Structure I
Amino acid sequence: MNMKHLTPLLTFAIASAFSVAAAEAEFKPLFNGKDLAGWEGLPGYFSVKDGVIHAETTAANALKKNTFLIYTNAEFGDFELRFDYKCVGGNSGMQYRSERLPDFVMKGYQSDFENQNRFTGMFFEENGRMFMAYPGEYVTVKPLGQLTPEEAGKKNKPKARLDKVKFATTDEAFSHIKDATAWHAMTIIARGNTFVHILDGRVMSVAVDEDAANFRKSGLLGLQVHQGPPMTIDLKNVRIRELK
């Protein structure tokens, strides 16, 4: 990694964390607290319960693949997105700068969150380059280029070149989270090709996407519900301010 870029990006990340205190008046709500107006998802999995968006899977109503509650009123490019979430029983995430695929599937960037201190705040690309920056990592994503003979022989071939610097261990990254299943606040900042994920005021991951063939300049937002064991996800205080 070109280390001269690291300090400015971490400075940006720290400044982004402090931006959580920005005036709420600058933010536009994306959820009215009453119904799912402006959102679309697979029937039977999403509702409004006690003033929050509620997603639920059960053993009798399990998912065969990941599904998404998609915000359809607008697409966003450069922004600061804030929301509160509660995840019990599984893994989920917030999509952004994503495209909508058939059957309520999405492809694009994601800030992961789950019911344990493992992946929450990760920089991920659903249906794309997948795991790119784990909590505690700063990554520059570069074009894949030609695979080496060793890479070409692997079952799970790389999908991008990831140039990483670790700024915190997993334990350090999550040291402020005592109960992963409680309510938590997440902030996602997307500006140009730089992305910052913040959990309860702490920077979890920073990414710079220099992979021009796969870089996404704008797109849709969406709440992911992951296939797997029964889970509930609650979402509230979803608001956004576009960055000029």
Structure II
Amino acid sequence: MVLNRKSNTPLHTQAEQVLRKLIESDEYKSGKLLPKEVDLSRQLHISRNTLRQATTKLVNEGLLERKKGVGTKVARRGISVGVKNWLSFSQEMKMLGIEVKNYELHISYKGATPEIASFFGINEGDRCLVLERLRGNKDNPFVYFISYFNPALGLTGEENYVKPLYEMLEHDKGIVVKTSKEEISARLAGEAIAAKLEMSPTDPILIRKRFVYDTEGVPVEYNQGYYRSDSFTYTIEATR
């Protein structure tokens, strides 16, 4: 937290470098408030205007957030995934170094909607095994999944759904998934999803719908995921 006044690097740039290190520290990277401006400027032995130059640059980059009456805090880091190679949620999080925590896990049977029935080639209202999971990192949940499974797979609900789903299906049931067709949309969270994801009903969410097939092209899973928009970014790379 000591700046070099003999350096050719401007003080506001040095302060910015200090703040970048602070942002990356375990203490702050989860979204903690920075010390008050008056305290931080005193620690750095610079004016509040000089400090404000540094924080404004980081706010403009999306690394810090200012809230009137609250202060300046580290912006929550979004999780970024894409369509280049399809991975399960657990694989995506493992690649990003995020340890997944299950906040809720429920097994039930529900009747197939017209869309789900059409996907599985069954009758509307036929009972499907349904897995509902509220998942996130160690700090908070950020996605709520609802998975319907093809009744033809013979799943009983007694399987170990704490394990990564596709790993369990392959190792325990010999079901190897290969293809996922996806639809991405957005809407307001609404009361039910907001309660799950600990957010306001008027906050936006991203909806990721997956149609999952095995190696033979047989439908395996109809999955709908509801993601906090401040925690998830979906990237698309296209080559001409």
Comparing I, II, where is distance in nm of label points 7 Å out along Cα→Cβ at positions 179 and 211 highest? I
For structures I, II, which has the highest computed value of distance in nm of label points 7 Å out along Cα→Cβ at positions 59 and 123? II
Quick check for you: by distance in nm of label points 7 Å out along Cα→Cβ at positions 75 and 171, which of I, II is greatest? I
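Quick check: 18.9 is what I get for mean count of other Cβ atoms within 10 Å over residues 139-146, calculated from one of I, II. Which structure matches?
On the way: I: 16.2; II: 18.9.
This value belongs to structure II.
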Computing FRET efficiency 1/(1 + (r/R0)^6) of positions 99 and 219 (r between Cβ atoms, R0 = 30 Å, to 0.05) for each of I, II, which one ends up highest? I
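For Kirkwood radius over Cα pairs in Å, the calculated result is 20.8, so let me know which of I, II that is.
Numbers: I: 18.3; II: 20.8.
It was calculated from structure II.
Suppose you compute helix-only ellipticity at 222 nm (-39500 (n - 2.57) for each DSSP H run of 4 or more, over all residues; to 500) for every structure in I, II: which one lands on -2000? Can you show the working numbers first?
Values: I: -2000; II: -8000.
Among I, II, the structure yielding -2000 for helix-only ellipticity at 222 nm (-39500 (n - 2.57) for each DSSP H run of 4 or more, over all residues; to 500) is I.
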Can you tell which of I, II yields 3.6 when distance in nm of label points 7 Å out along Cα→Cβ at positions 163 and 227 is derived from it? I
From the coordinates of one of I, II, relative contact order in percent (Cα under 8 Å, 6 or more apart) came out at 33; that one is structure I
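Read-outs: derived from the displayed coordinates by stated rules, not from any lab. Computed from a prediction, not measured in an experiment: that's the story for all the values here. Cβ atoms are built from the backbone, for glycine too; each structure is taken alone.
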